[in-house]
Structure P
Amino acid sequence: MTSYPFTFDPAEPFIQQASDWIADVFYEILPEVGFEVRDEQIYMAFQLERAYSEKQTIFAEAGVGTGKTLVYLLYAITYARYTRKPAIIACADESLIEQLVKPEGDIAKLAKHLNLTIDARLSKSPDQYVCLNKLDETRFREDDSEIYHDMYRGLPDFVHFPDTLQAFHPYGNRKEYPDMTDEQWERVGWDVFQDCLVCSQRHRCGQTISREHYRKSTDLIICSHDFYMEHVWTYESRKREGQLPLLPDHSSIIFDEGHLLETAGQNALTYKLKQTLFESIVVRLLQGEIRESLAVAVEDAISQSEILFDLLDRSSVKVPASNRKEIVLNEELLREVIRFRDLLATIEEELVFESGVYSLDEYQLKIVEEHLEMIQHALSLFRQPDELISWVTEDPDGVTLIIMPKKVKEVLKERVFSQKKPIVFSSATLSVDGNFDYTAQGLGIEKYLSFSVPSPYDYKAQMRANLYPDHTVTDKVKQVIHLLQESEGRALILFPSQEELQQFKRDLAGYDEHQAFRFLYEGSAEISHLISAFQNDEHSVLCAVTLWEGLDIPGPSLSHVIVWELPFPPNDPVFTAKRKDTLQPFQDVDMPYMLLRLKQGIGRLIRTRDDQGIISIFGKELQQSEVWEQVNRFLPHEIERTNP
């Protein structure tokens with residue numbers, strides 16, 4: 001019998017009974033152990049009741065301090081037990097996942113104060129796990145190989161000594177190596193060019209074992225947006241290959257920081273093609289006793305792939321301050337793409353005949369067919385260049401072609417939002433000027449419920465803001481040091497890109513005053529380890545690129561948020577394409593993105609009614625009257641402003 005946290009009457013609608021119990025939780029049970037009654041939280045609970053009852057999509061915009069996470073967790077858990085299917089909580093990134101499941105996080109609070117046993121399991125993205133093959137290669141060839149030898153020696157015995165009757169357990173995720181830099185981790189972490197289907201170590205792989213673990217969850221599976229989208233896009237292909245989908249069937253979906261889902265959708269639909277990888281896959285077809293026509297088709301396709309990738313390299317232009325090159329589409333390039341696709345189609349036709357004579361290993365054949373299908377689908381996007389975003393990158397292993405569709409809303413509409421189940425978008429920033437269309441249209445959502453509730457905090461008493469147009473600051477680094485001296489550290493500095501963070505780090509070394517503070521830099525260690533260090537060292541300074549959302553550090557450790565530059569969207573292929581699709585790119589693309597992200601960054605400061613702090617915002621764009629007015633209007637109206 002499913003264990004509900006209330007007495008269930010099967011003669012009455014379940015959602016109504018769950019809603020009544022949740023109301024009791026917020027009105028009576030939690031206040032008895034010290035939680036305050038929040039009208040905004042209770043209002044949100046009644047709004048989610050309708051979404052769960054009608055199985056609809058809802059945009060739940062709730063300001064900082066409303067306790068929105070507790071609300072959606074209670075509905076997700078009770079509904080999961082009713083349907084006997086876990087709920088999916090999809091967070092914007094891995095650091096937000098850790099915030100949710102930390103020992104003092106909201107799941108732990110509910111379990112403690114409601115006397116609940118909550119089965120919550122993490123489903124981390126593949127790149128959060130060590131790749132055993134990459135580790136084997138790296139520990140013998142890197143200068144700092146001792147780090148990797150230690151990692152290898154620390155792996156569970158069942159990795160080193162395969163045997164029968166062994167007990168397996170999850171291992172090898174990024175959090176287990178907190179002192180590794182991101183650069184060091186990339187050398188051994190999984191990447192998209194790993195061919196897991198034919199890996200001899202896949203049954204001992206931490207990623208594989210973790211999937212078997214989280215699939216058994218009865219209440220909650222917590223993953224990233226990227227991972228959920230990967231589940232959606234690979235669902236059919238994995239079924240064809242005889243594999244389980246990445247996630248089990250689930251009862252409802254919560255997209256925390258849901259305004260970032262469109263980007264995750266595009267990332268998941270991105271195809272990366274490398275000539276050397278293609279060749280290594282198709283040459284497997286030459287290992288058996290095959291017909292000559294298939295062998296010729298394979299050799300022709302390999303030759304054509306070399307021609308195509310060489311042309312891609314020559315037809316692309318270096319993008320300043322980036323490792324990518326923009327492809328200049330021309331008739332010659334499109335012809336070579338068509339020729340390559342035709343040769344792939346020939347191989348596919350030959351494989352139909354070859355499979356009838358059983359000259360090839362069936363498993364290997366299936367793998368090759370899946371790769372060919374993926375490449376064909378990716379290259380088919382070149383038939384409509386206006387709907388395509390593509391670029392190339394170059395590394396010692398050669399040129400990589402990266403392809404993604406310009407718009408993902410059609411696919412999202414079909415595969416996600418057509419499902420008859422509750423889908424909750426939760427964030428403090430889902431609307432622009434009270435309108436949810438900017439978010440809904442990008443995701444292909446036509447019918448939805450929505451509401452907005454403000455933060456309950458007294459910003460006038462708790463926060464003040466400083467705005468610094470660049471022309472008023474002669475030495476920006478020195479000004480930041482001065483601000484840090486005023487707040488005695490206790491600061492989060494938010495950067496729009498990793499490049500700007502690294503430049504700040506280099507420039508800072510020229511000022512002796514910086515030695516008075518402990519600076520923590522994103523990328524220098526595992527992110528949750530850095531956040532914990534920042535929280536526990538009150539006068540430290542955390543410099544980050546990805547912590548505009550979700551960081552929750554109440555108390556004096558975070559008393560100052562410094563915005564190094566206004567977070568306008570990057571000059572990357574995705575936003576370049578969006579700008580080309582509108583007559584007013586600054587107003588329609590750049591400004592809404594910047595304002596939503598800035599509002600998120602500001603929201604890191606005040607996390608409780610007792611918090612006090614300062615927001616300092618730098619930016620050359622503040623010299624523009626339009627930007628100045630919008631930023632001022634976006635700040636809480638009642639707070640004190642200082643404009644140097």
Structure Q
Amino acid sequence: MRVLLMAYGSRGDIEPMAGLGVQLRALGADVRVCAPPDFADFLDGVGLPLVPIGSPVREIVKGAVTGKTPMPAAGLPERAAAMLAMTYEAVVPAAEGCDVMVATGLLPAAAGARLAAEKLGIPYRFVAYFPAYLPSPHHPPFERPGRPFPPGVTDNQALWDLDIETMNVLFGVGLNTHRASIGLPPVDHFRDYVLTDRPWLAADPVLSPWQEPADLDVVQTGAWIRSDERPLPADLEAFLDAGTPPVYVGFGSIPVRNAEDVARAAIEAVRAQGRRVLVAQGWADLALIDDRDDCFAIGEVNQQALFRRVAAVVHHGGAGTTTTAARAGAPQVVVPQMADQPYWAGRVAELGIGAAHDGPTPTFESLSAALGIALTPETEARAKAVADTIRTDGTAVAAKLLLDSESAAPMSREQISAIAHADHPIKSPLADESVSRLLERGLPRGDERVLDLGCGTAEWLLRALETRPQLHAEGVDVSEVALAQARQAAGTRGVDERLVLHQQAAADFVSARPFDLVISVGAAHAFGGLLPTLAAARGHLAPGGRVLIGESFWDRAPSPEAVEMFGELADLASTVDQVVADGWTPVHAHVSTRGELDAYEWACWGSLAAWALDHPDDPAAAQALETATAARSEWLHVYRDSFGFLCLVLRRTSD
């Protein structure tokens with residue numbers, strides 16, 4: 001199998017791709033890399049041939065970051081179009097004869113790579129190294145140059161919707177102009193074209209979890225780490241052995257303004273803590289400020305080996321440096337300069353493994369305060385604890401998925417869900433008798449009109465219809481696959497004439513007639529939360545009608561990892577109080593028992609694991625087994641003791 005890897009950016013963009021390339025080559029694949037020429041020696045050193053894209057980027061990046069060669073926002077669309085064309089011209093000949101392409105880095109370059117893949121008929125995968133690069137209701141997009149967010153707009157989904165327009169203005173015209181020049185029709189959305197609907201996320205799930213629910217079907221592989229076996233230089237070994245562990249200071253392949261001032265502030269702040277200093281030159285050109293023997297300057301070295309022997313790591317917050325330091329158990333001080341670096345600074349602080357510096361310009365005072373946090377025994381202990389959770393198999397997972405893609409595409413989220421819920425089709429932590437009791441309380445007559453917003457495979461409606469021959473029901477969902485399964489099941493169960501299904505967003509559904517019962521169980525994300533879901537249900541409800549809603553809550557105080565996974569949920573009492581304050585009266589409720597919660601999780605991940613073991617020759621078996629194993633581990637270790645689920649049957653307090 002022949003694989004083309006395209007990465008356009010700094011060393012932080014190239015290094016993970018090199019890790020994947022080395023792993024693919026070990027598995028017998030023929031790998032070539034398209035990247036800026038700055039990294040020819042590095043890639044040659046790991047045995048990966050380089051096809052260069054354009055001219056070296058170091059001086060361009062340095063000029064832009066330091067202000068010596070500014071790049072005004074006014075010329076961004078033209079520069080982006082030129083980058084796209086430059087990448088396309090380099091990638092097309094390099095990709096000839098390849099079976100698949102993986103791309104990352106600056107989006108105009110990735111667009112040029114995807115365009116080349118499309119022209120050649122090659123499968124294309126986009127990979128991000130951190131979640132905030134991908135659209136999600138759980139975080140906002142970056143502000144693009146010259147396109148600030150409108151005042152007062154803070155809703156993440158609204159900002160991502162604006163980001164589609166911004167991307168089209170900044171980058172879409174250049175893409176479609178180039179498409180026209182090679183005989184291809186225009187695309188409507190630049191961002192969706194580049195990222196695809198199933199991007200990969202090469203980030204550690206503890207350091208950088210992808211939060212569900214989200215519209216994208218993201219494949220999180222774990223971080224792509226290339227094992228570095230190089231010994232440390234002899235003079236560096238001598239310095240390390242000569243005293244207590246030093247504090248490392250370096251900004252990788254990111255330049256900084258006023259490098260001399262930054263180096264002085266860092267060295268003096270570290271010295272004030274009674275620590276020795278290691279200064280890495282990098283693209284920032286950091287240097288020693290005097291000839292005292294408590295400081296030592298280094299070039300590019302094996303950080304995996306070095307970070308295990310330092311007291312703390314002061315750095316810019318690149319994905320690779322953050323992951324390497326976390327894996328080594330070294331406390332961190334992140335001084336973010338640009339792009340994803342504020343995100344990583346925030347994650348380091350949230351996990352308690354270091355400090356996030358406020359802004360890109362360190363001073364003696366600001367670094368002293370940050371080091372005061374990073375060098376405490378508590379931070380050191382937390383950093384070592386988190387180090388034990390960092391996965392190291394990200395490249396192996398990604399390589400396996402890529403190589404298997406030749407015979408079969410990875411399982412989609414819907415395929416995984418269908419297998420996982422084979423033995424628990426209600427798709428909620430509820431026993432059958434609990435479902436029946438909730439339906440009895442929601443449908444006291446038996447001849448009602450019922451609507452399920454976010455119905456999935458319509459199991460709630462099918463059960464209601466089977467036992468109530470006078471009932472009529474409608475379901476709404478965006479998934480064509482789920483609705484097809486629902487139609488088939490309705491025919492098999494003899495209720496298809498009384499069931500109408502609509503494929504559209506639940507929030508956009510409009511009906512001429514009201515409903516006696518509106519169901520929405522586990523679908524609050526489609527509306528933006530519990531109260532917006534109730535507001536939508538109210539608009540469909542007949543006078544005297546009822547709502548059956550299912551919502552998650554915290555049964556006990558959650559861990560930070562659980563909050564990352566599920567978001568800011570309320571406790572049980574607060575959840576009910578919100579509903580009552582919104583003008584609803586509970587007439588029945590069911591809190592899922594420990595037995596129901598456990599049975600649901602065991603059923604889901606047991607079904608998926610059993611399928612994988614029963615189909616060992618299926619190309620998706622490894623993915624299914626890994627998904628089941630990871631999900632089971634997250635449940636047991638992250639949220640089992642804190643997660644709760646509540647179903648309420650509600651009536652309007654006053655119609």
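Quick note: the coordinates plus some simple rules give every number you see, no bench work behind them. Bear in mind that the values here come from a model prediction, so they are computed numbers and not experimental data. Cβ atoms are built from the backbone, for glycine too; each structure is taken alone.
Odds and ends about this structure:
- Origin of the value -0.27, -0.52, -1.18, -1.33, where log10 I(q)/I(0) by the Debye sum over Cα atoms at q = 0.05, 0.07, 0.11, 0.12 Å⁻¹ was derived from one of P, Q: Q
- Calculated for structures P, Q, FRET efficiency 1/(1 + (r/R0)^6) of positions 78 and 230 (r between Cβ atoms, R0 = 30 Å, to 0.05) is largest in P.
- Highest-scoring entry among P, Q, by FRET efficiency 1/(1 + (r/R0)^6) of positions 198 and 534 (r between Cβ atoms, R0 = 30 Å, to 0.05), is Q.
- Looking across P, Q, the calculation of relative contact order in percent (Cα under 8 Å, 6 or more apart) that yields 10 traces back to Q.
- Ranked by FRET efficiency 1/(1 + (r/R0)^6) of positions 30 and 622 (r between Cβ atoms, R0 = 35 Å, to 0.05), structures P, Q are led by Q, which has the greatest value.
- FRET efficiency 1/(1 + (r/R0)^6) of positions 134 and 326 (r between Cβ atoms, R0 = 30 Å, to 0.05) - highest-scoring structure of P, Q: Q
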